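Next up: some structures, all given as structure tokens.
What follows is calculated from the coordinates using simple rules that are stated; it is not laboratory data. What you see is a predicted model, and the numbers here were worked out from it, not measured in a lab. Cβ atoms are built from the backbone, for glycine too; each structure is taken alone.
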Structure I
Amino acid sequence: MLQRFFIFCSGADTAILDDCSPGERTKYAGIGATVFFTAVMATIAASYALFTVFDTVLTAVFFGLVWGLLIFNLDRFIVSTIKKRDNVFDELLQASPRIALAIIIAIVISKPLELKIFEKEIDQVLLEEKNDMTLENKDQLALQYTPTVEALNSEIEVLKQEVTDKEAEVNALYETYIAEAEGRKGTELVGKGPVYKEKREKHDAELAALQQLRETNADKIAVLEGQIADLSTEYQAKVAETQPVIDGFDGLMARVNALDKLPWLPSFFIFLLFLAIETSPILAKLLSPKGAYDLKLEEQESALKSWVQQQKTQRDVLVATDKDVNNRVYADIAEEQELYDYKRKIARELMQQQANAFYKKQKSVL
């Protein structure tokens, strides 16, 4: 039962193969088994690849089965259409398009499994890329807020500098009236005289102005710092809003690109493995000697070809003969005087009717 199933997978004609030796049936059962297990590997690979796209097991398995059946049908078609010939070069020429197709199928099958085998290494590459993308994203978003924040910080620095300058001015006035009281500067008289009082009053007035300036600028700085805090909050919200896009950067194309950044040799050997699996049925057909099945199939096809050619030749002869007979019949009829007189009479009557109709039409116009 299993052997017949694998023979079916090989695409061989079971009616012909039943009349062959057990060894011949075993050979085609082995070819069919290779076709079957290649399709199984294709189903697994496609299911995993589609799972990375849809994140749904049922959907991935369904379309994976569809892909596996497609590969199974292609492989079965490839193997069944390769015919054994007496010339090895002709066989290779016949199989070359099918080998090219097998290489394409091997690439398609091996790539998803490479993604699974090197999953950890690919995750590491993706993590590094996500980190770089996160930093780049923050820098790009910061460009939208940095000029405004810098302008606000500049305003804050100006306000602080105003207070600092005012403090320096008040301190200078303080030093002036103290020096006047101690007799070190000004009138150089020790004591608190009129000049001292004048300088002290000026200092006190500027000190009150300094206090008022501090309060006013502190309020302005609080407003500006609040604007900076709002911009910072908005910036963080933008970063949090765009981060899920970066976190989701692990789709099929991203993983394939990450795989390309890994050393190529391990992936190449995996590809060679699947290429060997995919081309093994074709190579088995090419390397196997011409067996009883091939001879019987060739005999059956040649017999059918001969019968079709014979039928075509008979139809061509029949058409040619019928044409000659018709030519002779019409040639004999053309020589009969009675037929000539009859057609001459009919033609005369037709011309008379045409002339009468033309005359009536002209008369009605006038």
Structure II
Amino acid sequence: MKKIYLDNASTTPMRNEVVETIIKSLGLFGNPSSTHFFGREIRSLIEESRIIIARILNAYPSEIIFTSGGTEANNMIICSVIETYNIKYIITSKLEHKSVLNTILNISLKKKIKVDFVNFNEKGEIDLSYFEQKLKNNYKLNNSIFVSLMHANNEIGNLIDIKLIGFLCKKYNAYYHSDTIQTIGHYVLNMQELEELDFATASAHKFNGPAGIGFAYIKKKINIKPIIIGGYQERGMRAGMENIYGIIGLTKAIEIAYLNLKKDKEKIKAIKFYCIKSLKEIFNSIHFNGLSDNMNKSLYTILNVSLPLNNELLPIYFDLKGIAISQGSACNSYKLSHVIKHLLDKKSNNYLKNNINIRISFGIFNEKKDIDILIDILRKYINNE
């Protein structure tokens, strides 16, 4: 039985070139903090990687801090900013990834920091007027405001205008962090053009690189305290020996991702459009959650759909038939995600209560025939075949 992977928002398979690059690097050794030849050789590879990534993002090399992945990068930024700048007020969204949401809730309780959540409609779109009003109301807390709003939602795919959000943050002297884990490697982010963005995060396994490696983008003019203490690795921002092989793999993956970006994006967009069309053909009543069916306002890699089927065993059925999909973030497994739960609170989303919600996420190794198989299996499920 052929297995089809349609859970690329959770993690992506590594490209062959990345695997080969990592394998070739495994013979290298040496502590990059050592001053002898072996250490200097490894240090030069790490710094070369930092330069390559910075060049791709039009950032400064010193603004790239390697981490164990996106969750650590988000934690690092949130906790460090709050500690360094004595943050008094935070604005975020209930639709954020748990690595942002839970971190903010945890530290705000400990430090008794006021947290406000942006309003959003039944499609998950942020009410920008409400957001600006909250900033305006707390403007007196000059340089003690922290905003964290993700560039793209990992479950419903909604994209936000990070430049506009950044402009509003700077207007009211707020620090701005955006979880860009679903967009770095898939969209062009020019950090010189996004000058209002103070912090961003990335994880290699979201763009066909190795798991367990990522980075935090921290704007050059901002100095924050480390949360992992020890040596002076990563400009003193993250103690501990760097993941050499992960960094090499990440660098290769991001290089190829941006080299092939236009071609890969066009291919994946076509597959997503085909999936939307195919689903509409077999269901008279179908709802796409968030803006995931809007090709201009959502990630081209994610489609979140509410199917008129009252059976939570559908994802398991797909799994038994060799199709890998999810009901949301991998952190939630088969449980109803917190994102869908919050959309359920909107009265106009009553259909969500009786339907099953699934996230189909596309990647570079998918083809249209994968969608044909998905649709065929779905038809058989509906017909009890």
Structure III
Amino acid sequence: MTVRFVMVGGFLGAGKTTTLVRLARSYQSKGQRIGIVTNDQAHDLVDTNTFRAQGLAVEEVPGACFCCRFDDLVGRVGSLQTSERPDVILAEPVGSCTDLVATVIQPLKDLYGGRFEVAPYAVLFKPSHGIRILKNQAAGGFSPKAAYIFKKQLEEADAIVINRIDELAAPQIDELVRLVSSQYPDTPVLRASATTGAGFDALAELLDQKGAFGRKILDIDYDTYAEGEAELGWLNATARLTSDKPFDLDALLTAILTDLADACRALGGEVAHLKLIGMDDASAFAVGNLISSDTAPKLSLPSGLKPQEAELIVNARVAIDPVVLETEVKRAVATQCAKLGVIAEFRTSQSLRPGRPVPTHRYAAAKQ
């Protein structure tokens, strides 16, 4: 039995997790069973816990991009096939990864064609950084090498989806469509909001199509790609929060994000994505995000919780030294917790710069 493999790409903070949740609910409403595979450079993913907390079956490929952990990707899908018998696999690649057609889609189609039916590859466009990058405005806050990754992600897409249209005025959306269409004239451009569901019928229709998709093999400089990824500091951490009295979990997450945003601006580090999840022992949860240095922190999934104990997971991707990032995250968490009478005990913390991508497979030309 073949399973539909739907991978949705896009830069850090483009809205992939919210998009996959909405797609999962759409498929489930049609009676289809869903499995999800997440991906990250490190362990303890906010995204994995977000999916799991919403009752979705999820497996995780940590330690490197799907391209470099291709066999692990296939293995995690196999685990889901055994446990969940899914009709559709939704895959969320690392937001700093590109060249996925040559290193993931083509190998899946060629080596596992009898097992997977691969959907068109849609890439989410992140407006907060994208408009500056495509206009060459100081690389959108990042170095030109990091901006190179952003552009390459769009170049290999079967369709580019301008996400977060609920956050933009109509003239801004029209300007983005013109800008993207002028630079990627052979690629369809969709408009959507993963938050509200606007435009999702068109996205679902695209993803259901069959044909000659996933064939755009990039001409890519892996030195530039690797250096662009390495400029991002990566921090995944977990902490146990305890208090003698109930505390406002939503307010705490917002305060931590605001503190970190101020700290990153002061240090000159552009934020690619800061994401927090707070969970009580009953598995209720809140999720907060910051997607760039010049946008406000947002509770994407407020909880209304006032627990005395909770688990906190922090995922931070900022163009800054990862050692400095780790120090600032721990300081911000401790400072804002103390203001509410909460004690934060860090359980795990991993900071790094992504290593050079070394794909398991890379196809020089499309076979399927």
Q: Assuming 94, 16, 12 is semi-axes √(5λ) of the Cα gyration tensor in Å, for residues 25-232 alone as calculated from a single structure, say which of I, II, III it is.
A: I
Q. For distance in nm of label points 7 Å out along Cα→Cβ at positions 281 and 345, which of I, II, III scores largest?
A. I
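semi-axes √(5λ) of the Cα gyration tensor in Å was computed and gave 101, 47, 15; which structure, I, II, III, did it come from?
This figure was derived from I.
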**Q.** Per mean count of other Cβ atoms within 10 Å over residues 161-168, the highest-valued of structures I, II, III
**A.** III
